[in-house]
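None of the figures in this text is laboratory data; all of them are computed from the coordinates on show. Because the structure is predicted, anything quoted here is derived from the model rather than measured. Cβ atoms are built from the backbone, for glycine too; each structure is taken alone.
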Structure P
Amino acid sequence: MTQTHQRTPQEPVGSGFGHDSTAAEVLEGIDLTGKLVVLTGGYSGIGLEATRALTAAGAHVVVPARRPEHAAAELGGIGEVAELDLGDQGSIARFANTFLDSGRSIDAFIGNAGIMANPLTRIEGGWESQFGTNHLGHYALVNRLWPAIAAGGGRVVSLSSSAHHRSDIRWDDVMFERSEYDKWAAYGQAKTANALFALHLDVLAAPQGVRAFSVHPGGIMTPLQRHLPREEMVNLGWIDADGNLLMEGFKTPAGGASTEVWAATNPKLDGLGGVFCEDCEIALPVDAERPRFTVGVAPHATDPEAAARLWALSAELTGVDAFA
């Protein structure tokens, strides 16, 4: 299958949308009636805005959540909430099995949930939590849900970040077992993994009619920053001492939700896949020498050999591979 896969160029498609577009705007004129979307983290931050926009366009949105009661309260009656902890492989299996038993197909899967820059935490298997949750959790969930995703013949969207510029995959010490933990390097590695996951999934899934994309949603102040002390965000230049936003270019949550919704639904992407997107557009590649946090996608996040290697590692660690 990999030999016949036509790789989509990392080139803009002229979407007509941009940095300031909102999720509701990119869905204007798109009727999602009868479509089912699974959206992790769909009850908080940009995920909540994505759920609202997709529901308003007619979709039925399933929102897996570690705290389902809290998620239901935040959603206020929209969406279907189910229990899922992305840091627990058993929980992932239970959710997936229950969903598959319902006999429903999935028209779009959006892996929106994540953690960022938290203190070193080990989850099952001794996995570093950012890699284990942000990447391995979504990897296992998509693979376990694959029969329903394949039946829907739609798209898988993996949320990466411009933070992927911070770190390639640390092949010699992925879990920070032999080197000092750096919370930002760990986050960067996890976000590179999210991009590489979509890249290789697209190779495997395209012959069955499913395409995959990774997206950088933009800078947004949301609960994702829960692990960052205010002093650190002040030092980063994001906010002032009173908590007021300083960083130019930060988006509203509705703006931050736009690119994932666009990647999941827009007809301009029909027949395409495996690419990194930002600002409701396919991102341009940048040179490895460019400074961190530049726009565009770094070479290490679009490397097909690295993507295949990461897939093999993920399959080994989780014991799950729908394509084996």
Structure Q
Amino acid sequence: MRKVTQPTRRLMLLDTASLYFRAYFGVPDSVRAPDGTPVNAVRGLLEFIDRLVKDHRPDELVACMDADWRPQWRVDLIPSYKAHRVAEERESGPDEEEVPDTLSPQVPIIEDVLDALGIARVGVEGYEADDVIGTFTARAKGPVDIVTGDRDLYQLVDDERGIRVLYPLKGVGLLQLTDEAWLREKYGVDGGEYADLALLRGDPSDGLPGVPGIGEKTAAKLLAEFGDLAGILAAVDDPKAKLTPSQRRRLDESRPYLAVAPKVVRVAGDVPLPDVDTALPGAPRDPAALDELAARWGLGGSLHRLLSTLQA
């Protein structure tokens, strides 16, 4: 009997906070609901999703959420992890005019709209959206498009499995299609090596110190020479290995950091995901709720265009 080959389904994973953050700053806050509430992030995100579905036609779509943007288990390993962001939230000088937060109130609206549409929305307590994305990617049987403005997710790129990152350069109309060829040209590493490069280089925006004196290019050269972080550390103990005295000393002094950094930098692949329907909806899950949300928040053309695209 002839074996029937099942069609390959393409999964698209959205780093949702990354996208609505870009939408918030890319769409004027003059875009408001009938009651005057800013909805620029809501409408901008709907426009983004509409464009992504039109251009890339995924079969499945998941809006991955940050249930915990600074998980305690990462902080326990590296206390400086995202610590400066906490400090920035707390600091407000007496002479500084307080800028009202008009983004946070839009997040529940975004969640309600996604739920009414029937677009799967997944966040797991104790994990970042990156970890949810990493776990969906690990379980995927077909190709995966990861849409994010976070370079950390380059570590998931895998040509053999058809996993690529779509990195927004301008809105989502102009995307950098990140595959292993692009990574090799830009950073000198493959997807599987990117996490080691990132932890060696460090990332001030995430509070990761890296190894002093080891920048991006040097990290790439060390990985090319010794294969991975374990190979580099083995070279530190090998007097014949081709390391400069300063590199050997700095890597040796950084062993406590390098012992824990991989778990912090590498996205989790074993998050306990809920059982959700990830199929791209052809019609709203809750039309009545969606109509109510559209009227209350003035979602207008942004929502109508997305609905038309989903139904096409």
Structure R
Amino acid sequence: MPLTATALDALVRKTARETAPEGPGPVAVGAVLGDETALCGADPTALFEIGSVSKTFTALALARLVVRGALDWERPLATLLPPEAEVPERDGRAVTLGQLACHTSGLPRLPRGLLPRAPWDASDPYARCQEPALLEELARTRLKSTPGRRFRYSSFGAGLLGLALARHTGGGYDALIQREICAPLGLRDTRVALDEERSARLVPGHSYRGRPRPNWDLADLAGAGGLHSTPADMLRFAVAQLGDTSGELAEAIALTHTTGARVHRAHTAHPGLYGTRLPASAGRHAVLFHNGRTAGYHTLLALAPARQAAVVLLSARARSVDRAGFGLLTRLACA
């Protein structure tokens, strides 16, 4: 028997209660199942840092440009950077935009030369990640594997992708995301920079143990994790991922779901998303997801497209919400 709207709402409320930590740091839980949606917990218009879930937006922006023929997955990164920029190669192979989106570029996880020794404990660890410094660090970087050969998760690479796309289209990364994703989908509050009204809606972040943590500014590495969003926007984004009702992003979303590189036997890397499967008890349905963490927040977006199911969790506490989110998605997939 299909899950009713009332039953879906009850499941979401139960997950929100179980996930909310003792002490400060509200949690929002949203779910999609077919034509039904439910959202519970923090105010739907409250703003959170979404960390590396920003990579999903960056990769989708690339996919939109690919669909329009403005760019290609195989376009070398160097062609979108200033002429004087030095992009490392290995075995005669150049780093491409598609490799940056799928984490197969060979670039290291972070631009270590620009970060404090303990970035998680620093108040603003990415403050030095401005374009000139990033390009200097890139020129000093040695690739850890041949481009396209091996999966190596790289926020450095994802940030460079956002920077390159912003340079190519003009107007900056925030303008790119607004134009390519937020405006077509009606995401009113998903952005890097917050005005005074939105800043007032930003929920203060907290550490794992509930201590107040400062907000991060990822500067020109924003494509790797600099976006803020609300529970309402993220739920709308999840609905679009299951079948873009506006039609404008449908082909680009499908491209990010079907393009990928195998990580190992059970997992794949897609542009802005990871691929895995639910447990056998839930039918082994394919799942696409990304999570995100900053000093004071944790976020999860997870989709089971074949079941038309999705979950979003946003927490103002740097404590993982992944187990709760995947548990809810499993229950939805079994419905």
Distance in nm of label points 7 Å out along Cα→Cβ at positions 52 and 84 from the coordinates reads 2.8; which among P, Q, R: Q
Value 18.1 of mean count of other Cβ atoms within 10 Å over residues 12-19 was derived from the coordinates of, among P, Q, R, structure R
